[in-house]
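What follows are several structures.
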Structure P
Amino acid sequence: MISAVLIGCGQISSNHLSAMLGIPDRVRLDAVCDGMAERAEALALKCEAQSRRKPLVFSDAKEMLSAVKPQFVAIATGSGSHTILANLALDAGCHVMIEKPIGLSLQESRAVVEKARLKGLQISVCFVNRFHAHVQRLKQAIDAGRLGRILHAAVQARWNRGNSYYTDALWRGTWAQDGGALMNQCIHGIDAMQWLIGDQIARIHGVTRRFQRPIESEDFGCGIVEFRGGAVAVIEGTVNAFPNNVEERLSIFGEKGTVILSGPSLKKLETWRVDGDDETTVLAEAGTAGPVGHGPLYLDFFNSLEAGNPSVIGFDEGLRSLELILGLYKSMKDGHPVEFPLGDFSTVDMAGVLDPKRKD
């Protein structure tokens, strides 16, 4: 039984709680922590109601790690604190799971991953879309060569986030603590696309805008990604869709197959035109995948601990989408495509880039 703690008791924390309670023979939630004590207390009571056991409540992460001495730490705080808390957890000898993104700085995030390696600890990032049934099916088909050479891909996150979304939590949309539509809303689709293609990036051209939201970062971003093997990906993310969310979509085009996933968290298999398959039969059998959440992610993580192998999203896997998005940002800042691998870059390097008085 692994002793676990959870740092960050906001909206996403319920997903982590449900995932841990779903494998009671593997993990035990011993403490929760949040700077807002009432949120930590509320989550502890929710845990007690579901498991008849109340975890300890803390408002300081360092104090909690010292008092509880857990083996596993889940980090579900705002993006800007991820690498700070991951370092604390690793220094305490804990395995770590982090909500997306792993961090906002490539230098700091790479250092966290390297620290985990040196200490022999597992680290993972919560990219739950990889575990959805249709994404898994497509990954297997691509890896088996059934779509032939991948020619191009497209990722769209056409969402709405009104002004109140940002004014209710002032860290959102800031360069120091968040990033914009690409880093916050589009990152899950970007991660899934990169994982499916399975190739290294050669160069990126990005364009971002702040059209109307009261934020520092972008409320719209797009880009073209060229992979070393020749494939090209097109990315589009917005929080300006009127009057509410329109769609989330991931399309993969190969020599011998076209597959499109759509719907919230890509749980709908919309198109399956793969050489040798009857699309009507495949779609009828597939249906719409139900909500997956963090359960399979946690199960994979703890299975990997027992087996001594990296999880599906272990080590460098958590860095790939961060590097891509920071590449889009850097391209916007520099005014031209950028080559990969990307050097040190952070969201804070974007300060002022979208300021209307900037002269290109």
Structure Q
Amino acid sequence: MYVAILAGGVGTRLWPRSREAMPKQFSDVIGSGRTMIQTTVDRLDGMVDISDIYIITGRNYRSLVLEQLPGLPPGNVIVEPSGRNTAPAIGLACAHLHHRDPNGIIALLHADHIIQDVAAYRAVLQQAELAAQADYLTVLGITPTSPHTGYGYIKRTGEPLPASGNLPVYAVDSFLEKPDRATAEGFLASGSYYWNAGNFICRVERMLAEFERQLPELYTGLMTIGDSLGTPQSERVLDRIWETLTPISIDHGVMEHAERLAVIPLQAGWNDVGSWDALEEVLPMDKDGNILVQGETLLVDSRGLIVSGGKRLIALVGVEDLVVVDSGDALLIGHKKQIQKIKEVVQRLRAGERLDLL
């Protein structure tokens, strides 16, 4: 099995730790001592050889990838000339893998997801590989722990498919958009719905066949890029074709109407750490409900805090339910219930041309 890891996003909701020059996937957001892309590769250790791992990222991040993953062959960094959403990115990875091994199985993962139970995760990946060998296009469905309204959902059919392996594999009934609270509560109560984390495992040819059937113009462009690989013209062809490809997500472009689509439930402490308050779901709290990620912190009569420090001491007195992030050149202080408004901070910085802080 080959692995292709999407690592091209910016992650503005984790500002000021995540920046355009150093997005969250290249940062140690949870204070583990390893960056998110490093931990993504770490959990594949012994399961997939580093020579069979590919990273899809932007040109500005190629050197970061090679710096943080020193064992990765330089040729395994697949560069997107610009962001075109997930379908072109995944298609580009498949074009590269098809050039190397048309019969290969590919696991399409993300560089900025947290998995707390690595053993359970690896078992599901192994089951997904078996399903892919049976020609299923397999998606990992995160078993929901709350009626979350920020994720898309996958609905499965009733009985498991007759697939080999020890874990259940279900046919996918449908993909659903982010629901309102009442709908999400119904999904949770049903037991037939999963969060869609955008992780797919399939034969490379199986995915490309869906591109050809559903996105024929995109498929033609990808095949032109693929045919040029290994030639002196490959970079020029990539640049020329890439800007003609229609930006579209893999869910809308392919998955919603894919054939032989299967889902495997994953219960492994998954989190995409989409915002600072998500750390409450993945990191331990002290007796006052505080999460101290990194740096030196002194708290007096304070509770319910999320603090990510840096080189200087952060002292907090008599405060509650705040997020405090010190990145050295910028300090974020916000109420946890309104921390999603970070995007407005980023918008104002951009409007004010404070590009040094983005």
Structure R
Amino acid sequence: MSDQDYRLIDDWPKYPADMQFEMGSGIATDDDGIIYLFTRDKEHWAAHPMAMAPEKMGKSSISMFDREGNYLGKWGPSDEPGFALGAHTLYIIDGDFWVVDRDGHVVRKYNKEGDLLIEIGTFGEPGNDPDHLNGPTAVVVQANGNIVVTDGYWNARMIWYSPEGEYIKEIGGWGNEPGQFNSPHAMAQAPDGRLFVVDFTGGALHDYMTVPGQIAEERYHPDPNRKSRIQIFDADGNFLEEWTHIVPLSLAIYGDKIYASSDMHDLVVMDVNTGEELERHANLAIYIHQMAMDKHGDIYTATVYPEHAGQSRGPDGPSHKRWTRDPSWPSNSANAA
């Protein structure tokens, strides 16, 4: 086993007996070593004629675990009605929690105690204007405090907001040219302020989660020459370059390395400046929707739609995994990646 290998910790996490959810979606770690799982507890079926009936609305929550996998309870407003219709991604930035609710069409900032500080978008109301989002996917906070959101499931734009959440500007539009998007699904910020955006091809994505008119007609007729890529912008949104040698579902940046999902099962580590592939860890997880790293260098993954690989949803499936290189951690698995 080389020092490049990650070992799977088989018994992580230890779900409580009454914990029920459909799939992992977002995952984050804090400075105290707590791991937060943003789960889709019930899928959102907006297109159903009874869409607003409580039994048809989605529900998501955030659960806490320690490094050993012990359950620490729910975080913040997770059990409040309407907390999130459809979990997408979760970030902890300067001690604050940023929750991206794809199906609720909002990005929310909370303090650690769960008090709402900022809400971007209008909850439950999709749109394509300064006050509405339509399937937001990711958020970063820039060095000057500005907030950048990828509004990418059913819109195709990046939006800048002030530190107080006031609209500043946006870039994008549906298309394949530099600075246009098919579906900006994930975003991460490099130490120098560059913004990396996963732009993968997609037409009317997950239309069972939408209502009539929510998806623009053009998205039902995509350009056959469209291409998936990572687009790179400076902090002001000026296009710099694109990478097409890898098309991940998600990505994260730690220091000078990009950690990107690839080929359904793999995790690829690349140089943040050149895109050179430094490591490839095969069969790390299915559909890595978001990953996080703790201070020990352990990797935690959240998986969506494991049934596409013949595995189960929920606690019995591969929704969350932990991998370590820590030689002091007892190995209870022969798995390595």
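Supply the structure label, taken from P, Q, R, corresponding to semi-axes √(5λ) of the Cα gyration tensor in Å with the calculated value 28, 24, 20. That value comes from structure R.
Each of the structures P, Q, R was assessed by distance in nm of label points 7 Å out along Cα→Cβ at positions 219 and 307; the largest value belongs to Q. Taking -10500 as the value of helix-only ellipticity at 222 nm (-39500 (n - 2.57) for each DSSP H run of 4 or more, over all residues; to 500) derived from one of the structures shown (P, Q, R), identify that structure. Working through the options, I get structure P.
Bear in mind these aren't lab numbers, they're just calculated from the coordinates by the rules spelled out. Note that this is a predicted model, so its numbers are computed, not measured. Cβ atoms are built from the backbone, for glycine too; each structure is taken alone.
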